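What follows is calculated from the coordinates using simple rules that are stated; it is not laboratory data. From a predicted model like this one, the values you see are computed outputs, not experimental measurements. Cβ atoms are built from the backbone, for glycine too; each structure is taken alone.
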Structure I
Amino acid sequence: MKAHTKQTQEAMSPDAALKALKDGNKRFITSTQVSRDLMQQVADTSTGQYPFATVLHCIDSRVSAELVFDQGIGDLFSIRIAGNFVNEDILGSMEFATKLAGTKVVVVLGHTACGAVKGACDHAKLGNLTGMLEKITPAVTAVTEPADVALRTSSNIDFVNRVAVKNVHMAIDNLRAMSPVLKEMEAAGDIKVVGAMYHIENGQVDFL
């Protein structure tokens, strides 16, 4: 499979871009990945890049967007930070990726058993990690059940995963509230903004 060109990127609608990601994940979980000559894609993209999607996801070593969506070199803008939350720098990267570089879909991808979410649930403290985890604390607070404090920790994986889903939704809310550029592009139909959860136990991505 060849790398995207300006023409193929421009011809791709937001719906088609989202379908390409969904189809790629189906290939991933069924071990039917597309055959790619990655070095040829390196050559094809040496004078320019035309990705069709932007994915914000966690630094977790088990969750690589290019792999779980079965994409090649030049297909995705991949933004990674523990806990997949948004801030000014990440929003600026997304605005570049969409408004200037032409991607058609923005995906906020959380995942099950997220270590950053576990740390936020446990109110972990460690250097700069403390301030970073505080960005996820609003999602912990927003998940009101269980009310028992003893059950609102990383030892309760169901609670952790529900917080992870809430964190994705809140990241999208913040994206729309903090970036007029992205909000306007979404309203105009130029891009889609979607949330998703990756399941580390089986490789499946569920779109929210």
Structure II
Amino acid sequence: MPHYFDPKENAPHAYQKIEAEFEGKNFIFLTDSHVFSREAVDFGSSLLISTMLAQEENRKLRLLDLGTGVGVVGIVLAALRPAFELVMTDVNSRALALAKKNAGVLKHKKPEIILSDGLENVSGDFDLIALNPPIRAGKDTVYRLYREAAAQMTATGVLYVVIRVKQGAKSTQSELENLFMQVELLERSKGYLILRASLPK
């Protein structure tokens, strides 16, 4: 069975637009078939964005939207925190093409968009990493993303993860505690948790 995280270059298209509002600004995103959350901005991503906006002030830093999909998380954060230098990665080339179009809203600076399975093609370290992990890709893939994130963070870097309680939140927290000195539960809503991990071991 195909999944949104698989490349779908030749699949039939079914474009549509979805909307979301953060900090009083309205955003419109183009989506397509075979991409994550094509009908609306999913609740987990929305909670991740809102939590990060509440925690992070506008300042110069390097942000990675890991597994960006059509770019929702990274684009909203970069639009509302314009000092952030945005890098977006995904394994799905169709999703990345949409992310590039959606990033047109970022007039101040164009993000770096990289086709990559995790951080394999990504250079440099990051001050912030946002991750809504591809749970259906399996625990091995998800935990690999946690490890790769920890390996490419600055000493003061922070990883934000959104995870559903019933989709492995407890084991995710344990895995993050193996990789980071500090793991905090920042938000809990509608069965979703926002975890913040810092101080990579």
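Out of I, II, which structure matches 3.2 when distance in nm of label points 7 Å out along Cα→Cβ at positions 62 and 94 is calculated? The structure behind it is II.
Computing helix-only ellipticity at 222 nm (-39500 (n - 2.57) for each DSSP H run of 4 or more, over all residues; to 500) gives -8500 for which of I, II? Corresponding structure: II.
With semi-axes √(5λ) of the Cα gyration tensor in Å derived from the coordinates and found to be 31, 19, 15, which of I, II does the value describe? Only structure I yields this read-out. So log10 I(q)/I(0) by the Debye sum over Cα atoms at q = 0.17, 0.20, 0.27, 0.34 Å⁻¹, for residues 78-117 alone, computed for just one structure, reads -0.42, -0.57, -0.90, -1.17; which one of I, II is that? Answer for the origin of the read-out: II. Largest in relative contact order in percent (Cα under 8 Å, 6 or more apart) among the labelled structures I, II is structure I.
If you rank structures I, II by mean count of other Cβ atoms within 10 Å over residues 70-77, which sits at the top with the largest value?
Working: I: 22.1; II: 26.8.
When mean count of other Cβ atoms within 10 Å over residues 70-77 is calculated for I, II, structure II comes out on top.
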